[in-house]
Structure I
Amino acid sequence: MIPLHRPAFGVGAVLKAALFPYGESKELRRCEEAHATASGCAEAVWLPSARAGIAWALRAAITPETKVIGPAFTCSVVHEAMVRSGGRPQIIDAARDSFGMESMALRTACGGDHALVLSEPYGHTYDLGQLAQRAASTPRIRIVDSAMAVPHRSLFDRLRGNDFAVVSFGAGKNTYAGWGAMGFTRDAALAAEVRNLRDALAAPRDLKLTLKRAASIGLRTAAQNPLVFSAARKLWYQASALRSKPSPPKAAAPSPSTTGFPTAWSDTKTYSPEWRLPSTHVDRGLALRNLELAETVHAKRLELARRYHTNLASVKGLILPPVSPFALSHFTVRVNAGIRSRLKDQLLRRGVYTISLWAFNAHLNPQEFPNAYRLCWEVVSLPLSPWMSVRQVDEVCEVLIRCLGENEK
């Protein structure tokens with residue numbers, strides 16, 4: 001079975017980072033400087049998580065009266081960050097046939113005093129220059145949520161003075177390093193304020209945290225070995241087959257008439273560890289290791305995505321993602337919502353593990369955001385990892401086509 005999130009490094013690299021911290025990984029500021037140099041941005045800021053960076057960058061730029069515009073089709077932690085920023089969140093539905101926000105609704109919203117959060121699902125990007133040209137007014141800040149991307153220089157060439165981009169090092173991301181994220185900007189004052197907010201909330205470092213993080217990263221990395229992963233998934237599948245599985249809803253469940261964010265997001269006492277825990281030399285060392293591999297990983301992911309497009313271009317019942325000039329975290333296709341769960345089960349039985357990101361956010365009303373709701377029931381994310389071969393992509397495609405054919409009968 002092909003793991004979805006196998007890191008670019010192995011267990012040996014984790015042990016080396018834990019036991020023999022080297023040069024630049026020892027100092028947080030040097031790690032930031034290395035990422036700033038590689039990205040071509042003036043500043044890079046280490047963050048405990050992408051969500052924290054989004055909230056802090058917004059907080060540094062907005063007032064309580066500022067509209068904070070963001071997408072319905074995104075992870076719930078992005079909405080949490082928007083709420084914790086202190087502004088007035090405004091959620092925009094997805095476009096009918098893409099993962100981004102609906103263009104006319106976005107253009108209408110971007111007037112007056114506002115900030116903009118641009119989530120880029122699976123690595124699919126916005127045209128930042130085009131957005132700036134079409135905007136009725138200039139936002140106080142643009143957050144470019146590239147959490148699932150590879151920190152390749154071309155990604156950051158798009159940034160302008162009031163932009164703040166985030167790339168995540170968390171579980172399941174392209175640049176998994178065990179913990180944290182990195183923020184990128186050309187604004188030194190903005191970077192300094194984000195660091196101040198980070199340091200004010202940060203918990204102290206200790207040896208226990210370092211050992212715990214090394215063990216966690218090592219186990220997760222070992223578990224993504226194809227043999228280990230296959231055995232674990234087989235056991236999980238056998239156990240889950242004994243349990244009854246509810247069918248996905250065919251229609252929107254009853255929900256409030258308006259969007260309602262959890263009250264905990266407005267409470268400063270409810271911060272999760274992703275807002276507070278510091279880096280260690282282990283995750284800094286692995287982040288630098290990933291930075292060294294970024295060019296190779298970017299090229300490999302592009303090659304595999306092109307292969308998927310070639311193999312699946314004319315397959316009936318399948319909607320392919322747009323071709324991207326940037327590395328994707330998954331190759332995310334869309335299928336009829338009525339067969340999605342069954343299709344994923346069929347793929348798993350044949351050794352292809354898939355994932356669906358994301359479930360529709362429970363604090364949103366499906367009737368207000370019908371396109372995002374529909375997308376959440378259609379997406380199937382296929383494996384796309386730099387260690388995969390073109391032949392493995394071919395095998396995944398063959399299995400997918402066969403399973404789709406079975407659902408037509």
Structure II
Amino acid sequence: MENTKYESALKAALSGPVYFSKDDLMYKKKYNLFFSGFDVGEYHKFKANKASPVGLIKGTRFDLPLYSFNSKNIYFYAPCEMSVLILEFASEELLRITQKDRNQNFFDEQALSLLCSELEGSLKIEGVNTTRRQIMKVIKNEKHENKNDQIIKNMYDGFRYVLDKPEFNKDNLKHLYDLLSKNCLDDDDLIGDRYYRYDDVVVGNKEYVGCPAEKIEEAMNSLFVYVKDIINREHTDREFKLLPHICHYYFLYIHPYFDFNGRTARMVYLWIRVLGNHLLEPLYLSEAINDEKVLYYKAIEESRDSCNDLTYFLIFCLSLANAYQIIYKNCNTIANVFEEKAEQLSVNDLYNIKRIMINKQTNYFTSKTYENWTNREISRQATFKELSRLESLKILLSKTDGKTKFYKLNDELITYQVPKVKEY
């Protein structure tokens with residue numbers, strides 16, 4: 001009888017608009033499930049052990065040949081919610097860093113700015129206090145003074161390494177980790193000539209257990225074999241499209257090092273993208289995660305708490321990619337509008353517009369709030385100068401309440417509505 005209850009819930013989750021999370025199962029009146037905490041646990045076990053619910057088409061479930069140390073397997077389903085997100089993403093035009101009629105110098109500037117945003121995002125996820133100005137100086141070899149600068153330099157070297165498309169294997173991963181962690185690890189976190197950590201670890205605020213040290217080799221080898229197999233297949237199936245996200249989750253799940261697992265996982269994500277020519281996904285993962293850190297960690301927890309059902313994490317990543325694709329598309333559209341007027345927006349203009357759009361697309365904000373969003377070391381005078389420029393171009397509208405001036409984006413310039421990021 002209970003199995004029928006769980007199977008009915010799984011069928012509804014796969015065929016309906018939402019793949020049920022813990023909260024959906026327990027609290028959401030509109031789904032009329034009202035599972036107990038015990039039921040939720042049993043439902044996740046049922047999912048983990050069930051190939052596919054009766055009556056659903058073949059290919060609904062994907063069991064991955066990846067080593068699992070605390071569940072029967074690593075798997076995901078392909079519910080309607082995921083299919084819709086994939087179709088929405090594929091239907092949008094691909095992000096173009098530049099337009100054909102822009103000059104090469106501007107292209108170089110814009111590409112470097114995009115890379116800088118990604119570096120900034122990844123560093124902030126790890127709590128590294130830095131600014132775009134610092135990052136630019138380090139990249140251009142104008143500054144290298146402290147540990148934060150060393151971390152920035154290491155991240156940049158890591159980007160350059162994976163963009164050369166080295167084979168994804170044990171030795172090359174060790175080389176990448178050595179690049180990222182160079183001169184930055186505490187003595188207790190060093191692994192020396194070893195490939196992976198030699199002791200066990202506890203991960204995150206919920207204190208998940210990482211893969212037992214003696215099993216890491218087996219786990220990582222399963223990942224190397226899996227990636228090679230998927231990349232060598234026809235590039236049309238679901239696993240290939242989701243491969244970078246799958247690797248991202250699995251790396252965090254195994255946690256092969258004492259430290260620097262998060263930034264290495266995000267670099268592995270980029271590495272797999274490059275190897276598989278995943279051109280559908282522009283370079284903004286870390287920037288997006290940094291802006292949605294709470295939701296990111298909740299998505300990881302939802303998958304870990306459900307016997308490693310990756311569906312939750314994959315849906316979150318797809319919804320995040322969709323939202324940021326639209327944000328960047330809006331920025332490009334605004335840039336094109338001004339090009340038609342023979343007035344080119346600078347890289348700095350576009351960065352500021354993007355930060356405003358990410359944080360408050362339709363609401364009013366103050367100059368102080370704007371400073372927090374853009375996170376740069378500039379004077380109050382420079383801040384007002386930037387806001388005044390955007391206001392003079394009618395990209396920003398303003399109003400005054402007492403002594404405080406408020407700004408908002410001009411809705412007429414926002415062509416595409418930014419979708420909401422999935423929240424668990």
Structure III
Amino acid sequence: MSDQELQHEALIAQLKDHLTRACYSEAVITQEASAARCFLRYLRQRQIDFETVQPAHVGMYLRYGLRRYVRRRGHAPRCLVDWRSHHTSGIYQLLRLIKGGWPPSPPPRNPFEAFSQALCAEFTQWLDLERGLAPETIEGSVAEAQRFLSWYGERAAPDTLQTLGITDIDAYVQARAPGLRRVSRKGLAQQLRRFMRFAHATGRTSRDFAGAVMAPTLYALESIPSALSPQQVEAVLQTCRADHSPKALRDYAIVLLLATYGVRAGEIARLRLEDVDWSADRLRVRHSKTGAQSLLPLLPAVGRALLAYLRRGRPRTQAREFFIRAHAPYRGFRSGSSLYGPIRARLEAAGVQSSGKRGPHAFRHARAMSLLRAGVAPKVIGDLLGHRSAASVTAYLKLSTDELREVALEIGELLEGGVK
């Protein structure tokens with residue numbers, strides 16, 4: 001066996017060990033390893049070093065494999081997408097394991113693209129170190145900066161923002177605005193203003209264009225938040241209880257956390273095993289927006305749901321996140337947005353139709369509404385929900401439509417009495 005063959009067998013052994021620790025089944029491990037071994041054999045035959053592999057080499061291998069398939073069977077695969085996935089899954093697993101990420105970032109195509117990549121990397125650090133923003137906020141602002149620079153790079157000279165003008169900013173906003181709601185256009189303007197402040201602070205522009213970014217006016221408390229009714233919340237919980245699968249045990253615990261404490265989806269995704277203090281019956285929640293932490297009482301129903309998930313639903317894994325994906329690789333949810341799909345599926349299974357939010361946040365609004373109707377002080381509600389100030393809770397007051405209707409009726413009766 002040649003040195004290259006020995007090296008490739010060592011790579012396959014690493015892949016198998018990685019998949020085993022990720023709790024893949026034996027059948028999947030065998031399939032992935034076989035696909036990766038075929039690709040390595042293809043590289044050896046063409047004297048291509050594994051360290052130099054690029055996406056083009058994977059494409060060449062797939063075309064080679066497809067030709068062999070047609071030649072042997074006399075027809076193309078019935079589903080080309082499934083065939084491609086079957087042959088690339090193990091390859092991509094191996095490449096991500098050895099190279100640390102796949103596919104690799106493409107090299108800059110021109111000087112302005114290189115300038116943009118370096119600028120966005122610096123912008124990320126500036127938002128973190130200088131502004132101290134939350135990771136989600138940084139991610140959104142940098143993504144918008146990348147879109148703007150890509151758009152601007154097609155119209156400007158390379159390596160500089162010195163020619164940037166107000167007309168460019170207006171043109172970009174007009175190009176992005178169609179199809180966005182007013183609140184989304186407002187968010188776009190805020191993200192773009194952050195980048196303009198950074199560009200001026202670091203000397204990339206001669207003036208601060210942040211004030212030139214136009215945004216729609218959003219009046220305080222102009223919209224009514226959407227919330228599920230208590231009956232709808234209970235219907236979702238009942239649907240989860242009726243399903244005894246491991247995934248349902250997880251989803252029931254998540255929905256119960258949402259409905260009981262009104263936590264954000266991101267805070268559930270970040271919940272770790274050590275955040276549940278069983279001896280003291282306490283639950284630690286890391287608030288994603290403020291960075292603060294809250295110690296909440298672990299109510300008996302919630303504790304039983306969490307314990308049932310740990311005993312009968314949670315996969316065996318070394319991950320420290322409390323809630324784990326239902327399929328290998330077994331790891332925690334990447335972000336709160338990853339919970340949108342499972343929660344929406346549970347809402348649909350319960351037959352809950354909502355005209356507003358259809359994800360985790362609808363339960364947060366429902367909990368705020370139930371606390372308001374119970375007479376809990378806004379400051380206490382704000383502390384439970386992780387708001388910086390009690391003023392943030394005033395938006396939920398508009399959900400109390402029954403109480404507002406009673407006030408309107410009382411005022412109407414008083415006015416009628418005054419007329420008489």
Checklist entry - Which of I, II, III yields 46, 34, 20 for semi-axes √(5λ) of the Cα gyration tensor in Å, as computed? => result III
Next on the checklist: Quick check: -14000 is what I get for helix-only ellipticity at 222 nm (-39500 (n - 2.57) for each DSSP H run of 4 or more, over all residues; to 500), calculated from one of I, II, III. Which structure matches?
Outcome noted: I
Next on the checklist: Suppose relative contact order in percent (Cα under 8 Å, 6 or more apart) works out to 18; of I, II, III, which structure was it derived from?
Outcome noted: II
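Read-outs throughout are calculated quantities, based only on the coordinates presented, and are distinct from any laboratory measurement. The structure presented is a predicted model; accordingly, all values stated were derived computationally and were not measured.
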